[in-house]
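The data blocks that follow each hold one structure.
What follows is calculated from the coordinates using simple rules that are stated; it is not laboratory data. As the structure is a prediction and not an experimental result, all values here were calculated from the model. Cβ atoms are built from the backbone, for glycine too; each structure is taken alone.
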Structure P
Amino acid sequence: MQEIFLNTIQDFNDYNGVETLHPMVSVVHVDNTDHIQACTMHYGLYAIYLKENKGCRLSYGRTEYDFDEMTVTSFAPGQVVTVEPNPEVPFAKFTALAFHPDFLNRTSLGRQMSRYEFFDYTSNEALHLSAQEVEIFRGVLAMIQQELHHAIDKHTRELIVSNIELLLNYCLRFYDRQFITREEINHSVVKKFLSLLDEYIAHKAELEGLPTVAYFADKCCLSTGYFGTLVKTETGRTAKDLINDRLLARAKELLSYDTLTVSQVSASLGFEYPQHFVRFFKALTGKTPTQWRAA
């Protein structure tokens, strides 16, 4: 399988067969007449694609994106993506924005990129747009492209960065809408999470250690970021908060048995050291386990 390395905007533009208008940013429109070839793409850039047909299947890690027409997929530097042809639709059609991470140096957006967790979203987590959302998305890309065709001056960077930030903020809004409209799916994921959590605390924690958000995200076949946002949207609490709630409830249950020492309770819940359990318990209750028992 061919290996494609997209480390620069020139790499990105050469691969897509377009002219480079700016060394750090590109907006491309691709309507291929050539069949899609299987490849592995290594990203050294940020890239956001508006997929306009089902021209290929994408996988990131072990699972596939569930994207359809008019779906947004996002990739960040360091990610490796496998592209496979779709026999039903052999030609790719998409619009994409790519920008080099260095373009954001010393900007407020550069300092806030961690807000945009969708760059880490994976399997069946792509953003499905309504017709109105597609128009908004294309409108912001058009403003970026217009600026790329303008002669570079002292305002160029600020204007492009502002529009990139606008697009990313719209993506946040669209994802919030998607979480709400997928309420039934979200509810089933949360139900599975809590069931797995109770089972883990009861039967696995002593041997495998404290439960983590990443563990349950993997069991639900979701990325940690998407899983965390889904749980927060559905319950109003973070996944970490829910884990701590269940751990605390189990801790109180075990502490009610006088035959168990605090160290035994700590080990049963997966804490490596009893003092870590004591700090955890006091942080949530205001009392040490011993004080709680004596109350």
Structure Q
Amino acid sequence: MWIADHWKDYEILDASGGERLERWGDYILVRPDPQVIWQTEKKDRRWKSANAVYHRKNTGGGSWEIRQLPETWDITYPAGRLGAVPDPAADGNDVYRFRLKPFSFKHTGLFPEQAANWDWFSGLIRTAKEKNGGRQVRVLNLFAYTGGATVAAAMAGAAVTHVDAARGMVTWAHENAALSGLADAPIRYLVDDCGKFVDREIRRGNRYDAVILDPPSYGRGPKGEIWKLEDELHGLLHRCASLLSDDPVFFLLNSYTTGLAPGVLSYLLSDVLCGRECRIESEEVGLPVKTSPVPLPCGASGRVVFF
């Protein structure tokens, strides 16, 4: 398992009974997690004094109970290099800054377990630039959400194309980049259906040195286009592979879909990248839990490094 264990502003304090007790900066939240099927004793007093609790309904969905929480607040993550522990004392442009807020379906605008991938690919970007005289590394970030990966890639020196179908998420990503000192970084923000954008880029002949995909299980494009992962992912991966440059750096596929195990990600990536000289690895991604020696699994990732 790839574990995001370099956080200072985020931690899982406890997990029990289908819920996580989390600290996001100065604030404590309780959020549901369907993988937490154990019923351990909730000893931490903050279960009862959390700043906000998300209550899930038996019929689906749910709502926040806000007790004492600002409309938005910020947290930071120390930018690091591949193989090195990020410096917790780093500041300025050595720190990713993210603005959070409680919004639809228990989310806060950030998936902290993805920090394990940020550390991985930011190191690869820096290494590629150092070995090749400061080459421009072009990164395509699809289903890019609020821009955690975009911030990490841009901080490492990449030129990023950030694509998401939700205008609000793209605006949020722009704000996160500005908070991180990247307002003038070479980031292109696009509100678009990711599949259609990829098709247009193929026709234009544009190429990228790295691709990041974080596809949802189900979604809709800006014009109502329907996305079903089991129907669309394999074809999209093939098309993304055709966008890779002659000297690619990495390919990253994330999954939060139940049943899409790490082995499935490796199989998909092996098929679409057949003939490329690369190393493919897939693992669960997870987060430490303060009350347990066992990390909490939070989805899976498939990583590809090109030779």
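Matching task: 4.2 is the computed value of distance in nm of label points 7 Å out along Cα→Cβ at positions 52 and 212. Pick the structure from P, Q.
Details: P: 4.2; Q: 2.3.
Going label by label, the one that fits is P.
Using the calculated result 3.1 for distance in nm of label points 7 Å out along Cα→Cβ at positions 140 and 196, pick out the matching structure from P, Q. The structure behind it is P.
Suppose you compute helix-only ellipticity at 222 nm (-39500 (n - 2.57) for each DSSP H run of 4 or more, over all residues; to 500) for every structure in P, Q: which one lands on -7500? Here the read-out was taken from Q.
Supply the structure label, taken from P, Q, corresponding to distance in nm of label points 7 Å out along Cα→Cβ at positions 4 and 36 with the calculated value 1.0.
Numbers: P: 1.0; Q: 1.6.
Computing distance in nm of label points 7 Å out along Cα→Cβ at positions 4 and 36 on every structure in P, Q gives 1.0 only for P.
Between structures P, Q, the greatest calculated value of distance in nm of label points 7 Å out along Cα→Cβ at positions 252 and 276 is seen in P.
Of structures P, Q, which gives 31, 22, 19 when semi-axes √(5λ) of the Cα gyration tensor in Å is computed from the coordinates?
Comparing all candidates, it corresponds to Q.
If you work out FRET efficiency 1/(1 + (r/R0)^6) of positions 132 and 164 (r between Cβ atoms, R0 = 35 Å, to 0.05) for P, Q, which one comes out largest? Largest calculated value belongs to P.
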